[in-house]
1. Can you rank I, II by Cα Rg over 2.2 N^0.38 Å, for residues 183-342 alone and just name the one with the largest value?
2. Once FRET efficiency 1/(1 + (r/R0)^6) of positions 39 and 255 (r between Cβ atoms, R0 = 35 Å, to 0.05) is calculated for all of I, II, which comes out largest?
3. Tell me which structure, out of I, II, gives -5500 once helix-only ellipticity at 222 nm (-39500 (n - 2.57) for each DSSP H run of 4 or more, over all residues; to 500) is calculated.
4. Taking percent of Cα pairs over 47 Å apart for each of I, II, which is largest?
5. Which one of I, II has mean count of other Cβ atoms within 10 Å over residues 143-150, as calculated from the coordinates, equal to 25.4?
Structure I
Amino acid sequence: MNDAVEPRYDLAFRLYPYAKSPDQDGPVRRHPVVVVGGGPIGLAMALDLGRRGVPVLVLDDHEGVGAGSRAICFAKRTLEICDRLGAAGPMMDKGVVWNTGKVFHDDRQLYAFDLLPEDGHAFPAFINLQQPYFEKFLHDAILGAQADGAPIEIRGRNRVDAIRTADDHVTLDVTTPDGAYQLEADWLIACDGARSPLRAMLGLAFDGRVFEDNFLIADVRMQAEFPTERWFWFEPHFKSGDSALLHKQPDGIWRIDFQLGWNIDRKAELDPARIRARVDAMLGPDVPYDLVWTSIYTFQCRRMDRFRHGRVLFAGDSAHQVSPFGARGANSGIQDVDNLGWKLALVLDGTAPESLLDSYDAERVHGADENILNSTRATDFITPKTPVSKMFRNAVLALAETLPFARTIVNSGRLSVPCTYDGSALNGPDADGLPARTRPGSPCPDAPLEDGWLLARLDGFTLLTIDTDAPDSLSAHGLTLPRLAASAGDNPALRSRYLGDAPQAVYLIRPDQHVAARWTRFDAGAVAAALARAIGKE
């Protein structure tokens with residue numbers, strides 16, 4: 001649940017203005033893939049599929065990005081995915097880079113933490129970037145992909161009002177300024193947000209927990225000397241709420257979150273004078289600032305039972321929702337895109353069976369459950385519901401100031417990390433003696449190579465060999481795997497992340513840069529068998 005006042009600054013982009021399409025006058029046309037929702041997940045989904053050569057149509061009931069900063073924290077894994085999609089450069093140029101966070105209790109700093117303490121990564125732990133910019137840069141990348149021939153179309157002010165499903169397609173009723181029309185889709189991807197109209201049209205449940213607390217967002221424009229870090233207060237000394245959070249954004253904007261409690265008058269709390277009183281107490285009466293956007297939200301951790309319903313697939317907030325602390329919403333949605341795009345492309349070109357899409361459901365439900373677990377734990381720690389829980393929380397905070405072990409218990413919002421698909425049906429064999437960090441199902445950590453970065457070289461199924469021989473390519477099951485040969489001789493990052501104490505290794509990497517299988521020596525038959533498993537043919 002989220003209530004926002006009228007924004008006080010214009011951070012909105014009209015990216016895909018309405019234009020009448022031929023579908024509105026001709027016979028009902030069948031599209032291979034229709035994406036409903038032009039937010040960050042829908043745009044990334046279209047970009048991923050279009051770059052794979054899959055014709056994709058995006059329908060959105062608006063004409064671009066709405067005002068207000070909304071999501072701001074984009075994680076390293078999201079940046080790596082956006083780099084594959086051709087959108088990360090402008091995000092890095094505009095975004096505020098940060099790796100460090102600090103935790104306070106009352107007026108004392110308890111400790112600081114570094115989210116990326118090791119070298120050898122192309123991207124930082126996080127950037128802060130207002131969601132409208134994030135969406136705009138995805139759209140800019142779509143324009144570039146379209147210029148290169150990617151079959152992507154976006155239709156603004158095309159609102160889906162009804163959906164009918166069949167065994168081999170979906171029919172949509174669409175309303176536009178020029179009237180209604182119908183179209184069909186072989187596959188429909190619902191990226192239409194937490195209040196998903198498509199989910200409601202299909203009568204599908206969205207179950208979970210709503211937490212009895214409210215939080216106020218206040219985005220303020222100011223010139224401040226605060227460092228570019230994430231600062232979180234438990235029971236802050238400025239008494240503007242039971243907890244508070246401070247983040248820097250681009251353009252001199254700072255994000256402040258205040259915990260308000262449960263039984264509040266939402267209208268009264270959104271009064272600018274009341275908001276200013278809270279901000280003044282935090283910053284001091286002599287710090288000049290402008291309120292630019294404010295909103296109240298309630299923590300919710302929910303998901304659908306299944307993310308695939310026949311020819312309809314759900315991604316992002318339409319499939320799952322978590323509390324904002326931990327930056328798990330948009331980041332997990334981009335991981336949905338990363339997981340689904342290559343699988344749907346292989347199904348559409350006949351390389352993989354339709355059942356491969358069931359692994360999207362299984363793997364991303366696993367990811368959603370992991371995010372919901374972490375988000376729930378964070379919320380329970382930030383907002384203890386009983387006196388005993390609060391006593392325990394504050395005892396942990398007191399210990400954390402001097403004892404490092406207690407800091408592992410403090411939870412001010414465990415920040416987003418990519419999911420490892422342990423137990424996935426797509427995982428192949430694992431070799432003894434290699435690092436647990438890169439076991440099958442895990443996302444590949446980046447590492448420097450002589451000619452760039454490892455992840456930048458992993459596009460499509462890839463055979464990664466480290467200090468061992470193998471053919472330059474391998475063909476099996478309708479796919480050709482290129483080999484990426486690397487040496488760990490003078491590369492401690494590659495050695496620690498992919499070899500450990502082993503002298504050599506062979507990795508089968510999926511198109512979403514997750515490890516499918518690994519060995520300590522090359523065997524063509526073993527690789528072919530693991531590839532069959534990874535595309536659902538085993």
Structure II
Amino acid sequence: MRRFLLLTRKQFLASLLALIGQALLSKIGVKAKSATVFKHGVASGDPLQDSVIIWTRITTDNIPDTTVQWEIATDERFQQVVQRGTYNTSPERDYTVKVDVTGLQSGTQYYYRFQYQGEASSIGATKTLPTSLNGGAFHIAVVACNNWEAGYFSAFRTLAEKDEVDMVLHLGDYIYEYEAGRYSNDLADRTHEPGHEIVTLDDYRRRYAQYHTDPDLQLLHASKPFCLVWDDHEIANDSYADGAQNHQPETEGHWEARKQAGIQAYFEWLPVRGDSPKDLIRKLTIGKELELFLLDQRMSARTEQLTAKAPNFYDDARGILGAEQYNWLENGLRNSQARWKLIGNQVPITGYKPDAESLPSYKDKWLGYPHERNKLIGFLEKEKIENTIFLTGDHHKSFVLALHREKEHMQYTKAYTEKPLAWELLTPSVTSKNEDYRPANEVKTMEETLYRKEINPHLLFADIKSHGYYIARVDEHSFTADYYFIDDLYSRTVNEQKAASFAMTAKDFMLKSTKG
């Protein structure tokens with residue numbers, strides 16, 4: 001049950017504030033210049049029942065000292081402040097501010113802000129996790145892949161306006177590392193800064209700073225707590241623990257130096273608890289209703305991608321998670337008391353065939369690591385782990401797929417109408433390229449082919465051209481997912497459509513379409 005109301009849409013659009021005015025802040029008698037001092041907005045993340053991370057950055061050129069004040073309240077006018085404190089930032093952390101506020105009440109709406117030298121930030125809203133759902137529901141918005149050069153982040157604005165959303169799960173590719181024009185869309189008229197491919201710590205910091213100036217991204221951060229994991233583009237395309245497809249040592253230096261630079265900037269610039277890859281491996285628990293497992297599928301232990309023709313493609317030494325993280329996930333699933341087990345999954349695990357003759361896309365996916373994938377599928381089957389759902393990013397396209405044990409790797413014979421071991425829901429990209437550049441008739445033919453039962457009998461839903469997100473709703477007995485697509489990447493004025501909806505009960509675990 002919500003103890004405090006969320007800000008209305010009108011209040012939030014007024015309180016973002018830094019970009020369009022400071023009416024709300026002026027009411028509390030504070031000199032407000034957040035567009036210059038707090039240029040990159042505010043954010044919150046990693047909510048627990050009794051704590052949450054709050055974040056901002058000092059962006060003034062003249063910093064006589066590094067002491068920033070913060071406070072958190074149960075009302076947006078800050079008449080009921082529950083905690084306040086100071087934080088000393090520094091050039092060593094790029095003047096970012098990240099406070100782990102503890103001692104909070106569970107399931108409670110909070111408002112927070114920062115002050116520096118008498119100037120105030122915009123106001124952020126956040127919420128702690130409930131101890132249980134108590135007959136209610138928890139809503140998770142699932143997003144991924146917001147490339148600056150591919151379009152505007154308008155989907156973030158439409159998402160920010162949905163009061164029912166309790167938390168945003170960002171599954172990676174928060175930034176893209178490419179040089180200007182490398183992975184762009186001319187219609188977007190947005191250019192990466194710096195203009196070259198980012199390699200150094202200063203490069204990564206500048207790229208995060210650019211993304212954080214986007215007003216729609218700021219609005220979403222200011223309205224909802226995030227849980228984040230990275231994928232590859234936070235460092236470099238198709239990255240693994242010891243390298244990446246998009247890293248050339250002869251011109252870009254040692255991989256380890258670049259990797260550490262990207263990791264440091266990530267933890268500086270995002271509201272994530274911790275400062276190392278292992279800190280991304282965590283879980284959120286809400287009573288006996290749900291557990292959300294969050295993984296690192298890139299930096300901790302992933303081995304190099306191989307083609308299926310490589311002699312060691314099936315070796316047991318190859319994996320995405322590595323032994324330590326895999327065992328953590330297995331033990332967590334085995335011992336979980338939660339009705340619903342959700343897995344925040346950076347890359348697809350189920351896969352699908354694009355046509356009758358081709359193999360699924362596999363090299364950078366779970367399918368490219370057959371030993372570890374088959375081991376996890378076998379574990380789900382043997383241990384009878386119930387109600388497991390993979391919430392997946394990376395792929396830029398929307399899919400709902402049933403995960404079965406199949407006799408032959410990368411082949412599909414079992415239908416989604418047969419109870420699966422798990423379901424997988426792939427979220428579309430916010431902006432990053434999918435098949436949206438193709439003619440409509442070509443896309444229609446491709447989607448019709450995907451739905452052919454002799455090719456993908458396990459496929460319940462596919463959309464390969466749209467951008468947006470989905471919202472997963474979980475209560476004690478049921479799980480639903482609603483896909484929302486926007487109609488224009490190149491305008492900040494967009495229309496949004498609820499394009500498809502799916503629902504199932506824990507009792508039968510059979511996901512069915514209810515719309516679209």
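1. Working: I: 1.25; II: 1.19.
Of structures I, II, the maximum of Cα Rg over 2.2 N^0.38 Å, for residues 183-342 alone occurs in I.
2. Details: I: 0.95; II: 0.65.
Of structures I, II, the maximum of FRET efficiency 1/(1 + (r/R0)^6) of positions 39 and 255 (r between Cβ atoms, R0 = 35 Å, to 0.05) occurs in I.
3. Numbers: I: -8000; II: -5500.
Answer for the origin of the read-out: II.
4. Numbers: I: 13; II: 7.
Top value of percent of Cα pairs over 47 Å apart, among I, II, belongs to structure I.
5. Working: I: 13.6; II: 25.4.
The read-out comes from structure II.
Laboratory data are not the source of any read-out in this text; all were calculated from the coordinates shown. Everything numeric here is computed off the predicted structure, so don't read it as measured data. Cβ atoms are built from the backbone, for glycine too; each structure is taken alone.
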